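Pasting the structures in now, so scroll down.
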Structure 1
Amino acid sequence: MCIERQVIEYCSPTLARLKTGSLFNCRYDSENEIAAAVCELNMRLNKKDVYFTILRKEKGRALIYVYRKSRLDEALKESEACKLLKSCGYCFTESSEAIEMLSKQLTNKADFPHEIGVFLGYPICDVIEFIRNKGQNAKLTGCWKVYGNVADARLRFSRFKKCTDTYIRLWEMGRGIEKLTVGI
């Protein structure tokens with residue numbers, strides 16, 4: 001398993017401080033193996049405000065959430081985000097509690113918890129409108145479905161792609177994940 005490659009491929013904007021959080025699925029042969037890999041990444045990158053947690057494990061696949069704790073803390077304090085999460089059944093005082101509730105929503109809920117956009121750093125208006133429109137009627141589709149500021153979203157999508165392409169190239173040239181991760 002090369003979890004580091006997947007982190008670079010799917011989470012570069014988070015490593016670069018361009019995005020609050022990212023998700024990726026990772027295959028594993030044993031639960032101990034994936035737990036150890038996540039633990040090792042946390043030991044290496046927590047000092048740079050990057051955290052890893054397994055949100056769900058199912059049939060040899062783990063859904064891993066990679067996030068900037070400081071940015072998530074800020075996002076969860078925003079009034080519109082608090083209001084949305086409360087309406088979805090969240091009750092928390094710390095970001096770790098909110099992540100635990102998200103994990104439960106992913107594991108126990110029949111429908112996908114679209115409020116996850118808050119945890120990924122999507123614009124709150126887009127998260128709210130996605131839920132309200134049931135994923136229909138978006139003005140633009142890219143890293144997320146855009147209902148608000150299309151110009152800003154296009155710029156962000158472009159930055160995310162450029163960042164990912166650059167990080168993959170640098171990683172393949174031997175630059176380690178610690179060096180690619182921007183500090184606090």
Structure 2
Amino acid sequence: MTNPGDTILRKILGLLSVVNEWISVTARNTAGMLLIAMTGIVLVQIVFRYVLNDSLIWTEEVSKTMMVWGAFLVAPWAYRNGANVSIQMFADELPVTLRRLLHLVLNVLVVWVIVVFWSESFGMVERGFSIRAASLPIQVGWFFFVVPFAFGAMLLVGTELLIRDVLGLLHPQEDFEIAGAGEIKEGE
């Protein structure tokens with residue numbers, strides 16, 4: 001007989017898994033496109049500065065913003081797939097139950113930090129609307145919009161990982177890991 005709480009957690013996990021996969025991959029691919037665009041903008045600036053002897057004033061600000069957006073957009077994918085920097089040699093030596101418990105505790109701490117940053121990011125965006133960009137006729141708050149989006153997406157990922165951790169502790173015989181997480185894949 002299955003526990004009704006387990007059934008609800010499994011349904012939520014299934015939904016979060018689909019949503020997080022889509023958000024993470026879409027944001028990661030968008031970050032890749034921003035990297036390509038940023039490279040193009042820098043090349044245009046080089047041509048204007050050294051070939052045409054006329055510097056464009058907006059390229060540095062836009063390319064720096066694209067770089068920051070790229071980093072924030074790829075963060076949910078990295079968190080979900082275990083692509084962040086980690087030290088595993090201690091955890092790998094623990095028994096499975098302790099390792100899963102440690103993973104749960106670490107994810108609770110990470111989610112707590114994400115919640116704090118996410119809640120603070122709205123004030124940052126709001127304050128950004130009182131500042132105009134140096135080289136463009138736009139408020140800096142528009143540049144900051146990626147921060148609450150990224151932390152919100154990471155909060156969804158953290159919730160998914162917490163549910164996976166809890167289910168893994170409740171059902172040690174089942175595998176609740178994200179398929180391929182932590183593995184280096186060619187072309188990703």
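Read the figures in this text as sums done on the coordinates, not as results from a lab. Just so you know, these numbers come straight off a predicted model, no measurement behind them. Cβ atoms are built from the backbone, for glycine too; each structure is taken alone.
Assign the value 2.4, calculated as distance in nm of label points 7 Å out along Cα→Cβ at positions 39 and 63, to the correct structure from 1, 2.
Structure 1 accounts for this read-out.
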**Request:** Have a look at 1, 2 and say which one yields 18.3, 58 for Rg and Dmax of the Cα atoms in Å, for residues 71-142 alone, as calculated.
**Result:** 2
**Complete:** distance in nm of label points 7 Å out along Cα→Cβ at positions 103 and 127, calculated, reads 1.9; among 1, 2 the input was structure 1
**Request:** Supply the structure label, taken from 1, 2, corresponding to Rg/Rh (Cα atoms, Kirkwood Rh) with the calculated value 1.09.
**Result:** 2
**Item:** Structure responsible for -24500, with helix-only ellipticity at 222 nm (-39500 (n - 2.57) for each DSSP H run of 4 or more, over all residues; to 500) calculated and labels 1, 2 on offer
**Value:** 2
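On distance in nm of label points 7 Å out along Cα→Cβ at positions 79 and 95, which of the structures labelled 1, 2 is highest?
Numbers: 1: 2.3; 2: 3.2.
By distance in nm of label points 7 Å out along Cα→Cβ at positions 79 and 95, the leading structure of 1, 2 is 2.
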